[in-house]
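I've put the structures underneath this note.
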Structure P
Amino acid sequence: MDVKDSMVVVTGGGAGIGAALVDLLVAGGAAAILVSDRDLSAAEQVAARHAGGAARVIARQADMTSGEDIDRLVAFAERTFGHIDILCSNAGIMTTGGVELPAGDWDRAWRINLMAHVHAARAALPLMVRRGRGHFVNIVSAAGMLTAPGAGPYSVTKHAAVGLAEWMAITYGDQGIGVSLVCPGAVQTGMLAASLADGNEGVRRVAATSAVLDAVSVARAIVEGVIADRFLITPHEDTLPNTQRKWNDPDRWIRGMRAFLRTAA
């Protein structure tokens, strides 16, 4: 999917990977971008960077956990731009802990890490299928392919989000719909900083033993992957080899992760 002259929606675009993605899409020649965020002022600041440029960049408030908000967002983009070529679904929350956490924490992780992507697909897929063209960019996490030590709800819901993207690609690929699953490792964002401040020792170890990329590098990998129509986009070089080692010998990999956690402790 060529980003030049495309009509794009970027959710969670007020900061981090989403904001960097808006900037690179503008640089790549996108015709129009609807940047949304739960924090409207953050989305407006990103849009303001491109005021007066060739691309039309509009800010809109939306809560990705609300199906009604996403329906309204997609409807607004269709009315304003005429259609949506690319929908970048970018939402995530890290929760430190595991099965001992209250049900509310697990529910919040499900609503943000998985259902946000479901809401986006439910709203935009019928319109794209009708046109016979469209591309979803589901920004998930390497934790969906591997795991995030010390963050049970995050790991489980990201695995589910990987499964959703695979299912979408299989189910709708013959109807002109592209899907890109983005699985970055540690990225210099507010979520990583908050996890470290929360004392998540597993995340600290991951950040200390593997590359921590900046948001622009991840966004660049996403744009290149979308242009190449790639399903799996792994900005960190070690994600795919580690996943292959995991499934070549799952028992050995689990023993290694246990040792990793013991070292972290």
Structure Q
Amino acid sequence: MNADKVAVITGAGSGIGKAVALALAGDGYRVVLAGRRAALLDEVKAHIQSRPGAGERVLCVPTDVCDPTAVARLFAQAVARFGRVDVLFNNAGRGNPPGSFLDWTPEQWRDVVDVNLNGMFYCLQQAFRVMCDQTPQGGRIINNGSISAHAPRPNSAAYTATKHAVMGLTKTAALDGRAYNIAVGQIDIGNAMTDLASRMAQGVPQANGDVAIEPLMDADIVGQSVLYMANLPLQANVLFHTVMATRMPFVGRG
């Protein structure tokens, strides 16, 4: 159990973020739940606190990661409540605008970049600042990449571009973190059952122009994967971890 460790989870109100929050809390972490919708955060908090011994080990901080001031407030409240931050699951993200990128507006493009890249940077930056200054120094940051960090889907320019950028951010932060005992890694998830991925069960466009139903896996599997990464000693790091539905069309000639 990790009763002395503190984890900040962004996008914690639903989907992957919720699954990770439940997994970390179940292993004893004190958890700070961040997300735009306070009501969803409160539901996750109530779920965690229904478990024996959970007590006051949960803090909800409604946060828009696109706002650097709000992100700074998130980490300040985490430290004020729990004294330190040992893990950041840098998870908040959004999908593509609908349809072909030929029809997207500049605002639609920026909305994706603001959440998936800028927001991830703001959170990583604040986590570094806290982890550099705390005693003992250091911590772990796990960025939510995607299989789209490796290969695109049709009409996915915004999401794919930001996830490729997250890969570069992960590599650079992993290098820069060495001096401060900060381990930075990335989890690349393929077809976990969330609202964002539920369309896979209805059929999605493939590279050859077909539309096909794709297999999905339980989001709780991702929670266990992040828990494994989080629980490694800081002398070791999983730089990239791919967890995916076994039969999804990723490996091979799509």
For this session: For the read-out FRET efficiency 1/(1 + (r/R0)^6) of positions 174 and 238 (r between Cβ atoms, R0 = 30 Å, to 0.05), a value of 1.00 was computed from one structure; give its label from P, Q.
Result: Q
Problem set entry | Identity of the structure behind -16000 (criterion: helix-only ellipticity at 222 nm (-39500 (n - 2.57) for each DSSP H run of 4 or more, over all residues; to 500), calculated), options P, Q | P
Problem set entry | Computed 2.6 for distance in nm of label points 7 Å out along Cα→Cβ at positions 6 and 246 - originating structure among P, Q | P
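Laboratory data are not the source of any read-out in this text; all were calculated from the coordinates shown. Just so it is clear, the structure is predicted and the values come from calculations on it, not from any experiment. Cβ atoms are built from the backbone, for glycine too; each structure is taken alone.
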